[in-house]
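Pasting the structures here.
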Structure I
Amino acid sequence: MLEIRIHGRGGQGNVVAAYLLADAASRARRHCQAFPAFGAERRGAPVTAFVRIARRPILRRDAVKTPGFLIVQDATLLHEPDLAAGLLPGGGILVNTTLDAGEIRRRHGLEVVALPASALAERHLGRRLPNVALLGAFLALTRLLPTRALSEAIAARFATKNPEQNIALATAAAACVAAGAWKEKADAAGA
């Protein structure tokens, strides 16, 4: 079972990202769970969402404490001391930032893949919503699910809100990362 934790702020689409990823997993005939954890429910407040993906039924119903991957939608959260808590050894961190990955390593001591997801979203959607771009990049890095599954999930979720633009955004983001770089990590989880 592969566990993913998504960190962001209210209004960035964290919960939508978790549901889109779970929907894509379901379309790829995987078992999945997606659920959020809220603190103060307001725009800008830290929000965490969780996703589990497996080839067998998932019986666990608790929070994700040892994720294989983190998706960080707001780079200001890199200052949070517990951000990478529980991340499995060799796990991957995908961060929405214009900073270079080496700069993040120097500042925070974290090995990450950096992606300017908000800038890509603004270019494709006219809004700085990083969630779809990050999912496109995440699936390219892990090759966990076919891109068709994410495209179908996006088309269903955004049926009345520019699905083509969101699919183009996911595709553009996927082209910005090293495809398959995290495939072995994802395969090791058995998802």
Structure II
Amino acid sequence: MSPLSKDEQRSLLELARRAIATALAGSPLQPEAVATSIPAGSLREPGAVFVTLHRQGQLRGCVGMPRAWKPLYQAVIEGALSAAFYDPRFPSVAAEELPALEIEISVLSPLVLIQPDQVIPGEHGLMVSDGFQRGLLLPQVAREHGWSREQFLEETCAKAGLERTAWKRGVQLEAFTALVFSEADCGAEPVPARQHPSRP
């Protein structure tokens, strides 16, 4: 995928907020309805993306697509809706919460197989797979928690519902990097009483 300009980043953030707002208003945004307004280029290229929501510095939802199956703009719409309404860890976002939500988007590089000793916490995101069990943590998670390589591997295994030492027995490890940007970074929708967001 081509690099994203600040304007393209801002467009994706505004699209994510619009998707949540229209769903709360009872008129869900359909990707085909905005397709004509999306310029040719990076936003139309297939993209892997996670959309993260924070409220008052606390995680409020994080869902995405680890592989690039759909155009980036469409993946952002679906990720935003899933983070707001279908993250099983949280109740659905209510309309009165919307002004206080901070939206963050992580655009992922392609996943590549990696050995445990090659993982760089803070630079790599990680996906662990074992049969139907799968867990993914974004690069910023290890960075903000200050995890070592072993801690990052253990936490990703735990996210997959596996024993924390599963990475030692040959489960599949895939790494990626991510371009991470938020409304605070891009000067998108202003958010009252903004605090520095914690990461998913």
For 18, 10, 8 (semi-axes √(5λ) of the Cα gyration tensor in Å, for residues 117-156 alone, calculated) the corresponding structure among I, II: II
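Work out the source of -8500 here, i.e. which of I, II gives that when helix-only ellipticity at 222 nm (-39500 (n - 2.57) for each DSSP H run of 4 or more, over all residues; to 500) is computed.
Answer for the origin of the read-out: II.
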Rg and Dmax of the Cα atoms in Å, calculated, reads 15.0, 43; among I, II the input was structure I
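Which structure, out of I, II, was distance in nm of label points 7 Å out along Cα→Cβ at positions 61 and 181 calculated from, if the result is 2.2?
II
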Quick check for you: by FRET efficiency 1/(1 + (r/R0)^6) of positions 13 and 149 (r between Cβ atoms, R0 = 35 Å, to 0.05), which of I, II is greatest? I
Suppose you compute distance in nm of label points 7 Å out along Cα→Cβ at positions 101 and 173 for every structure in I, II: which one lands on 1.7? I
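Coordinate-derived values only; no laboratory data. All values reported here derive from a predicted model rather than from experimental measurement. Cβ atoms are built from the backbone, for glycine too; each structure is taken alone.
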